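Got some structures for you, see below.
What follows is calculated from the coordinates using simple rules that are stated; it is not laboratory data. Small disclaimer: the values here were computed from a predicted structure and weren't measured. Cβ atoms are built from the backbone, for glycine too; each structure is taken alone.
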Structure I
Amino acid sequence: MIIVDDHLALLALVGPVPVEIEADQLVTTYAFHYRLLRAVADDSHPGSLTGRFSDPESALRRVMLPPADRLVVLDPRQSLEQAVGVAGRHPANLLLAELLGAALLHRAKVRVSRANVGRSWPAIMRAESVDFVAVDI
């Protein structure tokens, strides 16, 4: 299992998928799913996520309910205990705490786009023994 951020989740749905996330079950957290949905739904602020669709309505439906063979959205309640623990051990906002909590619970790898990597993320991932890679897309 690989947990991906919003940028890589979008690639899981529309391709092409970077080699760093090929051949494994791809999942994302609620917070990253929310960010992806917000970006796809908001055409007033064009960005790197919104400009990829010729049919925004269809894209929004696909992102809202992603096909399970392409992307699964994790239930944040399952890893809440781990997320709270992470926040107690490290300076972690909700996005990072949820990501790490899910990785710890599921013993999952974490792959995020380089643009989403916070300054402290690599050190915190190492401290928690999480297989973490920033992906250039």
Structure II
Amino acid sequence: MAKTEGLQRLTLEQLLAASEKREMALNKTEEIEIPQLGGTLLFKRPTDEMMLAFVNRVNNADTDETMEITVDEMAKIIYTCCEQLHDKELYEQLDVGDPVDVVHKLMDAGDIMTVGDKVCSMNSIYGNAAEEIKNA
């Protein structure tokens, strides 16, 4: 059983404040530099479901495919979390069938990994799972 000595029972006000703080964290946005493009894009925090799917996909990859899958999964997260990349005219002008391919047209694998890492870091699941992914 967990030790509760020295801990205080949370009040209704503290629970409500914690809920409000969590809601604000879920709606977090951040300007992230895209080194290759010499500018920034605005990203929203990836959802827990996105991060869990990412971790599962990377952890279940064959060892010789891990980097390719990581880059592809990060490209999906980059695309999903950046409204600017959802512009239909953008992917028509870049002549891509799958909208996620916009990310591959704009960034090389290094930038996808760098930017993807920053976007994923907006969600605490990634911080907890990053070590697990690195050791996989």
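Here are the numbers for this structure:
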| quantity | calculated |
| --- | --- |
| Per FRET efficiency 1/(1 + (r/R0)^6) of positions 17 and 41 (r between Cβ atoms, R0 = 30 Å, to 0.05), the highest-valued of structures I, II | I |
| Label whose coordinates, when log10 I(q)/I(0) by the Debye sum over Cα atoms at q = 0.12, 0.16, 0.19 Å⁻¹ is calculated, return -0.57, -0.87, -1.10 (choices I, II) | II |
| Of the structures I, II, the one that 2.4 was derived from, the read-out being distance in nm of label points 7 Å out along Cα→Cβ at positions 9 and 57 | I |
| Value -13000, calculated as helix-only ellipticity at 222 nm (-39500 (n - 2.57) for each DSSP H run of 4 or more, over all residues; to 500), assigned to which of I, II | I |
